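Throughout, read-outs are computed from the coordinates displayed, never taken from laboratory work. Because the structure is predicted, anything quoted here is derived from the model rather than measured. Cβ atoms are built from the backbone, for glycine too; each structure is taken alone.
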Structure P
Amino acid sequence: MLGLKLPTDPRWVNIVEKNIDEILTDHAYCEQKAASTAISLIVSFPEYSALVQEMTALAREEMGHFKMVHDRIIGRGQTLGRDRKDLFVVELLKFFPKGGSRTTQLVHRLLYAALIEARSCERFRLLSEALKDKELADFYHKLMVSEAGHYTMFLSFARTYGDRKEVDQKWEDLLAYEASIIKNLGTKETIHG
């Protein structure tokens, strides 16, 4: 369903399992960045009323997820660590050229967001199926369902605001590029790395 060209190496879960506190901190910041992305889309493209409505709801939801992850960090007797660069996102954002029309910029941002959500969904599925901590596994299962909805929403908006054939080609090209990035990742205790 996600269309990802290269699945995550299942051994990534073993790395996560040994570093739960690190993954929770990284995950918390991923949720915060997702909320920031939604707000940024509202600020940049206020004329798209349907998008503004959905991004408003998404920003609230993502901050709710941030709180849920942060609560788990506190519950484990830890504090939220410092944010670090998400190398996956840094590399992904190099794919589309800068500039172009406002519509092109919007479509590119929506496609990036869709792919980030799709990869998060895939990683959450792995965590939900393989973590030994069943409470944490159930938590990631619930988030996986939510992320799948986000992925499809962003892709649908891209197809609505851009030329469908062109958007679908860009999506396929971005998926292929993402596979080339992900093959070199999956060795760190981060959601995307």
Structure Q
Amino acid sequence: METPATVQMLNLRLPTDPRWVNLAEMDLGEILTDHAYCEQKAATSCISLIQGYPERHELVRELAPIVTEEWGHFRAVLAELDRRGLPLGRQRKDEYVNGLLDFSRKGRGRDAALLERLLIFALIEARSCERFRLMSLYVRDAALRKWYHKFMVAEAGHYVLFIELARKYFPRAEVDARWTEYLAFEAELLAGLEVRGDRMH
């Protein structure tokens, strides 16, 4: 289902299990609920970076419009739930994101923490992009395929932005070395998680 070229383009080491789209399509209310909260958390994560690093002028200027965009995505998912007569369910524990956070280096100071956060956010956006692409290609509803394609394009841009910000503020060799470690860990993490249709990750 997934092509190696797509995974390589995003630097991901492991493609999503082909069963995921079929499972997600079985209960759109569940996957849309999780999608909504992912967009909400993306917006608040960008706000947190702006609040934590206000002296990083380019970071603030680049992320401010992303906050608006991510919140617009949250509203778009709510509208899609409403259109289908589906309720917004409860937020769930995100084992994928929690696993990445557990892997992050801690206690190394404020600047080191910024690098970890930028790379985690880049990885989340890359995986989201890959999964939105799958939805845009393989769900049966043509309108929904087109809808997911817009999210795929947005997430690809966000992934690139977070990597570029990391390389702006830190030596490229350091960023690339740590990024390689994150990619390897993410593949192991994903391989160990249950394939669930009610989770975006």
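Work out the source of 14.4 here, i.e. which of P, Q gives that when mean count of other Cβ atoms within 10 Å over residues 160-167 is computed. Display every interim value, and only then the final one.
Working: P: 14.4; Q: 19.4.
Source structure: P.
Name the one structure among P, Q that mean count of other Cβ atoms within 10 Å over residues 88-95 of 12.9 was derived from.
Q
When you work out FRET efficiency 1/(1 + (r/R0)^6) of positions 120 and 144 (r between Cβ atoms, R0 = 25 Å, to 0.05) for each of the structures P, Q, which one comes out largest? Provide the component values of the computation, followed by the final result.
Working: P: 1.00; Q: 0.30.
Max of FRET efficiency 1/(1 + (r/R0)^6) of positions 120 and 144 (r between Cβ atoms, R0 = 25 Å, to 0.05): P.
Say we calculate distance in nm of label points 7 Å out along Cα→Cβ at positions 136 and 168 for every structure; which of P, Q gives the highest result?
Once distance in nm of label points 7 Å out along Cα→Cβ at positions 136 and 168 is tallied for P, Q, the winner is P.
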